[in-house]
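These notes open a run of structures that come right after.
What follows draws every value from the coordinates through simple rules; no lab data is involved. Quick caveat: nothing in here was measured; it's all calculated off a predicted structure. Cβ atoms are built from the backbone, for glycine too; each structure is taken alone.
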Structure 1
Amino acid sequence: MSELRKTAFYDLEKAFNGRFTDFGGWDLPVRYTSQVEEHLTVRNSVGVFDVSHMGEIFITGRDALKQVNYLVTNDVEKLVDYQILYTPMMNKKGGVVDDLLVYRYNDEKFLLVVNAANVEKDFQWMLENNKYYTVIENESSKYVQLAVQGPKSEATLQKIFTDVKLSEIEYYNFKVVKYKNQDIILSRTGYTGEDGFELYFFDNIATEVWTKIFEAGEEFGIKPIGLGARDTLRLEKKMALYGHELSDTINPLEASLKWTVKFDKKEFIGKEEVLALKGKGKLQKKLVGIELIDKGVPRHGAILKNDKGEEIGFVTSGTKSPSLNKSIALAMLNKGYFKLGTEVFVELNKKLRKAVVIKTPFL
């Protein structure tokens, strides 16, 4: 077995008593103290996630705008400079290669932030489908990334970036700011549903930036946050996780991401395949939210059945929500079971637990 990759923050995280796990070939902290405590820290104050495993791929050149718009389902042409777009990138059968963020610098320069486990796959896919005059470069190894999330994130970072008024960076926008003559990409997106910022920079200042952030957030009770709380935070807000809600065989319409697929665009990979599913009633399966009525915690892969014991779907992600104190899940259900209030049953430990389809996001 190959050795797990470590981020530039590994020793700092060890010093915080991080408990590590293998995540897509990276040795990353799953938690430091209690997952529930970390979750609530982000909901109520501010926490820091090491997301350096994420990938950064730049597409540049005179046709960069056309190329990026061809690769993804959402409409990149609607972006203005220093704006960000969430979008799936589909394969030629309509499944999802990855879901990603597009950062627009200008017509000729874009940054695509992709999921860690998919970096090489995404990069090769982009190269294979480079039909315009562009240069595509995988610069993931050059960057580290921290996500500072929670209602006190702006107040924390404003102490560090005093030359920038952070309140002027709108949601899904970014700026390139200076820190000791080095560029830091500072964006405002967030995979938690809370206000928050992402910082991309080179690893030579990793320790210094980490230390500055924790000093600035000390008065707010800032804490490092692990992958466990990252998962429960995003689930409460119905944010997709690739490999769960999205995959090579699940298309964006099935994943309830129709809003990210712009059919009025002239072209994008997979357009004809999903166009055939666009009409009302055509989807044979769809992602919905469920809440358990009976006791139990639904987990990824759990089978869903109807009152006759027939299999009707499966759980893509599930947890005991720390914010709501309820057992919730996202589930891919067959046609006929999408309607709010529909009763279904989750198979847990060979027993059927009653659940109901509810409105999302959960929080």
Structure 2
Amino acid sequence: MKNTALTHIHESLGAKIVPFAGYNMPVQYEGINIEHETVRKGVGVFDVSHMGEFLIEGKDALDLIQKVTSNDASKLEIGDAQYSCMPNEDNGIVDDLIVYRIKENTYLLVVNASNIEKDWNWISSNNTMKAEMKNLSEDYSLLAIQGPKAIEAMQSLTSIDLSEIPFYKFKVADFAGIEHVIISATGYTGSGGFEIYCKNNEVEQIWKKVFEAGADFGIKPIGLAARDTLRLEMGYCLYGNDINDTTSPIEAGLGWITKFTKDFTNSENLLKQKEEGVSRRLKAFELDVRGIPRHDYEIVDENSNKIGIVTSGTMSPSLKKGIGMGYVNKGHTKLGTKIFIQIRNKAVPATIVKLPFYKG
């Protein structure tokens, strides 16, 4: 297992450390519910340095990105970020990612930790145009400073006005005494805030100054367990659960990042899916009674026929009820449809609902 540049700090803070995507990562500190609420109401900090970063450069950089990703990266101005996915040739998804346009012909792709090698090999195999590629994953750290108090708490650490960075835009600026840090108005929580990209040898200084600056705002370190409950309340997909090599962007409700104004890997088949419809869809549901839905639980109809599978589920700390997402067969996907989640030997009633679960 690899460590991040901050693993020793998490250990000193008493974090519960677990292996995750090849790294020793903090899963929780005080407890999921407390950490979850800290981000929803105040400000919390995640070490997500296990994520992968690829630099794609040169005159052919955009052509390569357009070929391997589903969204239209030609729309990106310098300072823009874009959520996207990389389709495979079998109607599945290699990974979901964020594309940053750093300079005229320089892009940063941020990919999931568990897929770094797979993604690198996939992009490389498609790089017939010979764009320049660099894997920076081992050299860079990433902090997610999330919550409604993030702007106010962090403003003293930078000379730029944080309130003027719109959602999914970024600035390269000074932060916590370090020059040329990427300050990105992105995140995986739905509660606002920033993601900070810096070099491994800079992150400890940034971490310490972030906690000094945030002390008056009740800032706390947050583990991966609360990251999961926060993203699920927003209905954000988790690779390996809600999307994978066998789920299509159309089935997963990611048609909004699948742009048929260009050709990309498997675009012809995905367009066909969009036009003809699919046999199942990723849908959100809430339990009607107490219970906790879990990954891989069966979804059944009133006659106990299997109609789907749960991909993500939890007890929502904000809603105090069981929530989840899962693939549901056609005919059972309309809002308000009654379904049942097979929890052990019991069919627990649930209702198909609109995302996000949390509307803060």
Inset, instruction - For volume of the Cα convex hull per residue in Å³, for residues 154-273 alone, the calculated result is 164, so let me know which of 1, 2 that is. - result: 1
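Work out the source of 2.6 here, i.e. which of 1, 2 gives that when distance in nm of label points 7 Å out along Cα→Cβ at positions 122 and 266 is computed.
Details: 1: 2.6; 2: 0.8.
This value belongs to structure 1.
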Inset, instruction - Name the one structure among 1, 2 that distance in nm of label points 7 Å out along Cα→Cβ at positions 34 and 330 of 5.0 was derived from. - result: 2
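Looking at structures 1, 2, which one was Cα extents along the principal axes in Å calculated from, given that it came out as 62, 49, 38? Don't skip to the answer; put the middle values down first.
On the way: 1: 66, 49, 45; 2: 62, 49, 38.
Source structure: 2.
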